[in-house]
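Next up: the structures, one after another.
Values quoted throughout were computed directly from the atomic coordinates according to the rules given, and no laboratory measurement underlies them. For clarity, every value in this text was computed on a predicted model and none was experimentally measured. Cβ atoms are built from the backbone, for glycine too; each structure is taken alone.
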Structure P
Amino acid sequence: MELTDGQTAVTVLCAVAIVAGIVGVVVPVLPALPLCWLGVLVWAVFGGAGWGRWVVLAVVTLVVLAGTVVKYAWPGRNLKRSGVPNRTLLAGGALGLVGFFVIPVVGLPIGFVLGVWLAERVRLGDSRLAWPSTRQAVKATGLSMLVELAAALTVAAVWVLGLFLA
């Protein structure tokens, strides 16, 4: 595998985009899967000749699309089954966003949990009844992050494989 300076620069840029996308799963400010996909797209377009790059891009596109669908469908189905309404999640998201700016690093999860608990407390009228819903929302968020992380890591693995085979 011989690379020119331009191809090397594109490959390094792609690697940085994929790593930033993986970090974006944990730091929700970055669009994780779109960033990973964009990195592979740039690599396929500008990284040099070879039809193998387009196969890698096609596989990565399928992984990103499937990961995005599963990321929302699976936890959403679990939340619907447990009876947590969408407005509760919106309240958690809004307070999580406020928490992100008020308490750096840990404010987002703290704000999300507090927002979900407060919304459920108001909806159900009892603190003890609000905790099961809050736990379900936190579990769903964790499941969503795990699905997104698995998809991002799969994108990275397919791309690295493509580096050697394409």
Structure Q
Amino acid sequence: MQITVQWIRTSWTKKSRGGQDASRRNAVPVGFVLPYAWNGTSAHVIRMQERDGFEPFAAQEDRRKVDVRLREDDGRLSVFPRVQPMFGLPPRPRRPPAVRLAPGQWVRWQLNYRFSSAMGMRGWSYWLDTFNIAYGPVTADVFLSTPTVSVDEQGPLR
């Protein structure tokens, strides 16, 4: 069965924690149209960074490089993002279980991270990972619609 993976990483510094920069960061999309030439075996990866004004840069990458465990079993797809690196996690309750998708369903799973530089010499940096994953045939605009399942695993960033 076809598996469609879209991984969006938004990264910023303390500069975008308030004011106009934070408004721009908070307005970034959580889903994008799949590229015309998308083949379904790779992942559609989008990077948006503060230093580029949160302008999206898209690429296709090997799906195995995306930090999500995908496993097909009994006609369903089990989806569970891996958390890397552990030291970047903000405090949050226990992780939710994997999501099991039936054909025709999709999940949007969001995780955020917080990092300090070595020995705290520079300020904090942050990133938000959004994983949009569909099971079965999809249209190019699938990730612009409402997901079947939404998992918000964002913790406080201080």
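If helix-only ellipticity at 222 nm (-39500 (n - 2.57) for each DSSP H run of 4 or more, over all residues; to 500) is computed to be -30000, which of P, Q is the source? Answer by label: P. 26 is what came out when relative contact order in percent (Cα under 8 Å, 6 or more apart) was calculated for one structure; which of P, Q is it? The read-out comes from structure P. For which of the structures P, Q does the calculation of distance in nm of label points 7 Å out along Cα→Cβ at positions 29 and 141 return 1.1? Matching structure: Q. Looking across P, Q, the calculation of distance in nm of label points 7 Å out along Cα→Cβ at positions 5 and 93 that yields 2.9 traces back to Q. Given that Kirkwood radius over Cα pairs in Å, derived from a single structure, equals 17.4, which label among P, Q identifies that structure? The read-out comes from structure P. For which of P, Q does distance in nm of label points 7 Å out along Cα→Cβ at positions 21 and 149, calculated from the coordinates, equal 1.8? Only one of P, Q returns 1.8 for distance in nm of label points 7 Å out along Cα→Cβ at positions 21 and 149, namely P. Taking distance in nm of label points 7 Å out along Cα→Cβ at positions 77 and 133 from the coordinates of each of P, Q, which one would give 2.4? Structure of origin is P.
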